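Input: structures, listed below.
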Structure I
Amino acid sequence: MTATTPTPKSLSAKDRGAWADVAFKALVVLAAASVLAILALIAFSMTKEAWPALKEAKFHFVTSKNWVPNDVDGIGPLKPSFGALAFIYGTMVASSIAVVLAVPVSLGIALFVTEVTRHRFSGPVVAALDLLAATPSVVFGLWGLLVLAPKITGFYERVHDLVEPVPVLRTIFGPGAQGRSLMSAGIVLALMIVPIMTSIMREVIATVPDDQRNGALALGATRYEMIRGVVIPHSFGGLVGGLMLGLGRAMGETIAVALVIGGSAQVTGNLFKPGDAMPAVIVNLFGESSGTYRSALIALGVVLFAVTVLVNVVARWIVGRTELRMQGVAT
């Protein structure tokens with residue numbers, strides 16, 4: 001009598017599905033963890049390279065506006081001083097101007113495409129936005145430098161003359177306007193971030209169920225009341241997400257800002273005066289830097305990274321609380 005070896009049973013469809021679920025879960029967990037790991041490695045490596053300048057400047061790096069990397073008086077060597085406050089200020093001001101100008105335009109275009117025209121004119125508008133989004137940033141910068149800056153100075157002066165009797169506005173829109181300024185940088189950045197913000201907002205608004213729209217209209221609401229009471233609350237989180245994506249793009253833009261912001265390291269309340277931004281300083285000076293000077297420029301990148309993360313965390317916290325209030329949940 002001969003012994004027969006048992007043949008292994010083939011996996012059933014149920015077992016194969018269970019293993020597939022385990023493998024898929026492990027894959028997506030690995031993908032999510034890789035994003036966090038990459039961010040941590042970027043932060044660690046950049047901080048390591050920037051540590052010599054941060055160690056020397058300490059908290060003065062973000063509280064001082066004196067940026068003196070080498071001898072500037074022609075008499076003798078001076079101790080370098082790295083204060084990034086003016087660059088942080090210029091970055092935040094130019095980005096804020098861009099967001100203030102771009103949000104109404106982006107939201108208006110998104111509502112026009114999704115709530116007004118639907119399929120009639122949405123195709124050409126979306127195509128034009130995609131074309132604008134594909135335009136290289138250096139083209140926007142050159143347009144701002146060669147077209148916008150020389151011709152907008154007169155407009156700035158007229159705005160100052162108009163608001164001069166108002167105490168606060170005459171400081172914000174002050175005298176001595178220049179074409180290459182914080183305001184010009186904000187205008188160019190606004191043009192650059194409108195396409196991406198509009199795209200996100202349009203997709204988010206399109207997810208609002210038609211039943212909710214029709215229900216509001218059936219109860220007698222006008223189109224404006226339906227948008228205000230149904231569309232905006234339902235898509236508020238996504239709208240803020242598009243805003244933050246545009247803000248991140250504006251804060252990190254380099255070439256376009258470097259060409260139109262003016263390159264003046266100063267903290268001024270006059271938006272018509274030149275300024276400077278962290279990405280612009282890095283791209284302009286990194287090639288000629290070395291030693292501690294190079295570390296200071298890398299430290300600017302670390303500060304920009306930290307500011308971006310902080311702004312996004314605060315924005316998500318605000319969105320969470322606002323959504324709870326919109327849903328009628330007590331906080």
Structure II
Amino acid sequence: MFRNSLGAWAAACVVAFGFASAMPAAAESDTVNKIKERGKLACGVGQGQRYGFSAPNDQGRWEGMDADYCRVVAAAILGDAEAVNFVPLSAKQRFPALQSGEIDLLVRVTTWTLSRDTTVGLQFAGLNFFTGITFMVNKELGVSSALELDGASICVAPGSTQERVVSDFFSANNIQYTPIVIENQNEINEAYLSGRCDGIIGFTPGNAIIRAYSAENPEDHVILPENLAKEPLGPVVRQGDVEYYDIVNWAGFALLEAEELGVTSENVDEMRNSDDPKIRRLLGVDPGVGEKLGLRETWAYDVIKNVGNYAEVFDRNLGDGSKLKLDRGLNRLWNDGGLLWAPPFG
């Protein structure tokens with residue numbers, strides 16, 4: 001069963017990531033040209049205090065997993081990880097902002113779904129995080145399972161995956177609920193914590209963030225055990241610019257390849273002297289990878305030097321180096337029991 005599942009996953013990735021088709025060299029990209037002319041990447045991120053994913057710190061610098069993925073793409077294209085204009089967006093605003101060209105890239109805790117990948121003129125360029133969707137309720141409600149939420153009121157954002165998931169869950173289990181629909185994530189959090197609604201639905205790390213950072217007494221809030229849906233999250237680009245899509249996609253792969261090869265932000269300069277052909281290709285010592293993407297040969301070196309590999313990005317934002325200290329779980333590499341892997345750089 002595991003072997004069959006792995007084969008199905010690999011086949012799906014061939015289609016989804018688009019690396020089955022070959023091009024001798026990258027053509028001109030309208031999006032990349034605009035980014036270079038502007039000198040900055042316009043990147044849509046979360047609105048509200050999404051600690052661990054995208055939130056400004058006390059000095060106003062954006063931090064988090066999603067914010068760092070914006071920096072990854074900026075480093076790949078511009079050679080400067082800090083050349084990013086962060087644009088905070090609500091769930092309702094995010095897709096129109098990308099469709100209209102207000103932003104070049106959306107990295108905003110956005111779930112990869114069929115409809116989003118086919119009907120709104122957008123395309124997911126890889127994955128940066130796997131998670132699930134759960135309910136969080138106040139302990140005073142006295143429930144230990146989502147199946148006990150008959151008649152509960154649930155705070156949820158309009159236009160979000162969670163809005164569909166909560167509706168599907170209650171319908172499938174033939175129980176009733178009252179949706180409290182609020183657009184702004186901060187207002188959703190405040191509404192739940194003030195008791196305006198009985199529960200909140202969100203991706204599991206998001207619930208943990210609210211409990212850890214916003215609740216007066218974190219122990220008063222319970223994340224219910226049911227995982228309602230899988231949530232593959234990733235960066236989103238406009239359809240039609242294949243060259244830019246490839247850059248965003250492979251920039252994410254570079255983080256995974258670097259981790260697998262043991263290349264970090266600390267040792268990347270030393271690793272340029274390696275005899276390993278995989279490392280030499282990744283870091284641009286042996287030319288070819290950059291030309292195929294229409295980038296500098298050192299684009300991946302710049303990404304790793306300035307942002308790090310996937311483990312570094314995860315650990316400082318969500319893992320042991322953060323307040324959340326989340327386990328990587330399915331976000332481990334394929335050879336460490338996880339789902340993440342990169343195709344060969346060649």
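Please treat every number below as a calculation from the coordinates, not as lab data. Remember, predicted model here, so these are calculated numbers, not experimental data. Cβ atoms are built from the backbone, for glycine too; each structure is taken alone.
Here are some notes:
- Comparison of I, II - label where mean count of other Cβ atoms within 10 Å over residues 180-187 is highest: I
- Source structure of the calculated read-out (distance in nm of label points 7 Å out along Cα→Cβ at positions 268 and 292, 2.0) within I, II: II.
- Structures I, II were shown, and distance in nm of label points 7 Å out along Cα→Cβ at positions 92 and 116 at 1.8 was computed from II.
- Structure (I, II) behind the derived value 25 of relative contact order in percent (Cα under 8 Å, 6 or more apart): I
- Origin of the value -11500, where helix-only ellipticity at 222 nm (-39500 (n - 2.57) for each DSSP H run of 4 or more, over all residues; to 500) was derived from one of I, II: II
- If Rg and Dmax of the Cα atoms in Å is computed and equals 26.3, 113, the structure in I, II: I
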